[in-house]
Structure P
Amino acid sequence: MPATLKMRLAEPGKINVDWGDGFMREYAVGTESTAVEGPVAGKVVKIYGDGVLFFDCTDNDIVDLDVAAATELQQLYCGKNLLEAIDVSANRELVRLGCNNNRITSLSLRNNPKLTGIYLQENRMNATALNAIFGELPRRPRTPDHVTLRIKGNPGAAVCNTKLAVSKNWMPDIEGSNTGGQPIVLTTSKEPGTQIVLEMRLTEPGTVEIDWGKGPQKAVVGNKSTRVSGTLSGNEIRIYGDQINFLKCERIALTSIDVSKAAQLQQLYCGYNELASIDVTNNKALMRLGCNNNVLTELDLSNNGKLSGMYFQNNRFDAKALNRIFNQLPARSKRSENVNFRITGNPGADKCRVNVAEQKNWHVDISDKK
């Protein structure tokens with residue numbers, strides 16, 4: 001399969017390329033962008049040459065790229081590939097970096113003080129990763145309009161803190177709301193050293209960071225329910241991920257849960273814990289809420305207009321608390337098996353006004369189902 005690379009040298013000269021078959025082919029390269037073409041004969045292509053200032057390997061199905069030896073490199077363009085990571089820590093002369101349209105989840109630019117153009121659009125960076133990049137950006141002069149930062153198409157672009165970049169005179173291609181990069185916080189009464197298992201799902205496959213008590217650790221999470229586990233080092237678990245739409249944190253002795261920053265959350269299951277309260281007023285996308293087998297006495301659902309399934313059995317709701325919830329329930333278009341509200345095992349289950357919920361097409365279950 002043929003491949004085309006482009007490069008430029010500090011002085012006209014020669015470079016050698018091993019296209020994967022162990023044989024060196026020599027190419028003349030000038031001080032202007034020069035195309036180098038050859039047949040890819042193996043999985044690893046090696047390029048030998050001094051004074052490479054410009055390198056473009058765009059759209060070549062590249063899964064890994066090592067430019068550590070190219071210490072004079074000023075411009076690197078590796079977009080439209082299959083890269084999940086890239087290390088430019090050795091490239092201190094780098095002025096422009098284009099790694100758009102890859103699968104990159106994080107990037108360190110702390111060793112790249114000369115950067116004036118960065119093209120990161122259409123990758124998999126959440127707000128936490130983008131904010132970390134903004135924190136490492138070099139401060140640029142105020143006037144040049146070529147100090148470009150492109151981040152559109154990343155999961156965290158709309159909710160990251162672009163003001164960090166603007167304060168250093170960079171010009172992002174989107175204004176983030178600074179609502180992302182904030183953690184879900186779980187507090188547990190389990191002892192340090194306990195193994196904890198969670199389940200979660202993202203809107204698009206990517207990574208989250210989970211702090212079990214000794215700092216964030218990355219975990220790969222798909223767009224289907226994914227189990228993640230870790231060992232407690234304290235009594236608090238922090239989960240960083242802007243695209244979490246499903247979270248199951250059952251049977252881990254939770255005493256509190258903060259999901260106020262999880263704007264994408266559609267399903268939350270936190271049953272069989274020790275929760276005395278839970279606040280979901282900021283979770284307007286919530287469709288299913290399972291908080292059964294806790295010690296809840298009240299709950300505000302006034303901001304949860306998309307709910308279609310709730311599992312509150314075996315809590316401590318009295319009739320007044322249940323009636324308030326019934327009054328807050330969104331009206332559903334028709335009765336179905338999927339529009340369920342389970343309240344059995346609560347003190348007020350037999351005395352509450354179930355008809356209020358039923359008039360809104362909810363099926364209220366007060367049987368002995370667990």
Structure Q
Amino acid sequence: MEPIIAPAIDLVSLAPVLVLSVFGIMVLVTDLFIGKDKSVLVFISLTGLLMGAISSLAKYNLPVHSFNGAYIVDNFSVFFTFIFCISSAMAILVSIDYNKRERIKVGEYYSLILFCTVGMVLLASSTDMIMIFLGIEIVSISLYVLAGIRRNDTKSNEAALKYFLLGAFATGFLLYGMTLIYGSTGSTKLASIANVIGEGDVASEPLLIMGVVLMIIGFGFKVAAVPFHMWAPDVYQGAPTPVTAFMAVGPKAASLAAFYRFFSEAIPQLSPSWEVLLCTVSVLTMFIGNLGAIMQTNIKRLLAFSSVAHVGYLIIAIIAKNSLSSSALMFYMLTYAFMIFGTFGIVILLGRKGDENLE
């Protein structure tokens with residue numbers, strides 16, 4: 001077992017997290033002292049996202065480790081942080097008229113988007129299972145509230161409840177998988193886990209394999225991969241349309257980034273054990289996602305199944321594990337973000353009050 005050491009903290013590497021957190025709090029506090037005109041909250045939120053992106057890009061080609069290697073700022077995390085800030089900014093922009101129309105309390109709404117972005121940044125920068133879990137929980141709790149933010153809408157409440165119950169269940173799988181991996185290797189750090197496996201010092205290989213399988217199940221739910229995708233159509237349909245667009249891009253990209261980092265850095269030696277399983281999941285996700293989309297008459301459910309199919313394509317990058325796989329994953333997610341927000345922007349513009357689903 002590794003000794004517990006006081007972590008070395010580099011606040012500069014945490015700049016995006018700190019900036020986004022401060023601006024999220026500023027939105028909440030400012031909302032208490034302004035009148036009915038909430039446009040200043042949009043300005044504060046977008047400014048925070050811009051500063052978060054700039055503070056992250058300042059570290060491009062300057063890799064930094066913090067918290068004893070549990071948190072890393074590298075080009076991979078910098079690019080994903082840029083994607084997160086763009087997707088959050090687009091979510092806020094497409095929400096302005098929608099929030100007025102639906103009378104949504106924008107103070108909580110915009111601050112939750114910023115706090116969710118904090119969790120996404122942590123996920124993309126995590127090189128420790130504890131940090132991964134922390135990021136997932138920050139993202140998940142924010143999304144649970146955002147999905148049900150229309151408190152007087154039964155569909156929104158139903159979506160939030162389904163997402164919360166199934167999300168908590170999937171988090172249990174993820175946490176139990178982390179526990180088994182820690183028990184087998186004696187470490188929560190991805191690099192240390194890889195070293196223990198490479199040296200053959202694993203306490204129990206069956207427990208390790210079981211832990212990896214449970215991690216795949218947990219990540220599978222977070223990215224809506226088959227057969228853990230059944231929550232997506234109902235939640236996407238019931239949640240407010242801008243929230244649906246946000247869920248389809250930012251949190252999905254963050255979970256895929258953590259998914260990729262875990263399998264490429266922690267267990268590369270176990271490739272034969274999990275590649276077949278991930279290949280099966282990828283093929284089923286592509287097939288069922290596209291097949292399910294064909295049969296939908298509700299555009300938000302159709303886009304939910306389309307999102308599922310895209311996850312199948314993205315999992316291929318995780319399986320490939322070559323020099324181009326991370327670049328392909330980042331480029332795909334960037335173009336996917338613009339495509340999704342463009343599509344959902346049209347849905348919002350064409351939708352009438354209470355009829356944004358356009359059935």
Next item on the list: Out of P, Q, choose the structure whose coordinates give relative contact order in percent (Cα under 8 Å, 6 or more apart) equal to 16 when calculated.
Entry: Q
Checklist line | Entry that produces -2000 once helix-only ellipticity at 222 nm (-39500 (n - 2.57) for each DSSP H run of 4 or more, over all residues; to 500) is calculated, selected from P, Q | finding: P
Item checked: Among P, Q, structure where Cα extents along the principal axes in Å, for residues 82-289 alone as derived comes to 60, 31, 24 -> Q
Item checked: Comparison of P, Q by FRET efficiency 1/(1 + (r/R0)^6) of positions 258 and 298 (r between Cβ atoms, R0 = 35 Å, to 0.05) - largest value held by -> P
Next item on the list: For distance in nm of label points 7 Å out along Cα→Cβ at positions 170 and 306, the calculated result is 2.0, so let me know which of P, Q that is.
Entry: Q
Next item on the list: For Cα Rg over 2.2 N^0.38 Å, find whichever of P, Q sits highest and give me its label.
Entry: P
Checklist line | Identity of the structure behind 13.1, 40 (criterion: Rg and Dmax of the Cα atoms in Å, for residues 34-129 alone, calculated), options P, Q | finding: P
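Each reported figure results from applying straightforward, stated rules to the coordinates on display, with no laboratory input. Note that the structure is predicted; figures quoted are calculated from it, not measured. Cβ atoms are built from the backbone, for glycine too; each structure is taken alone.
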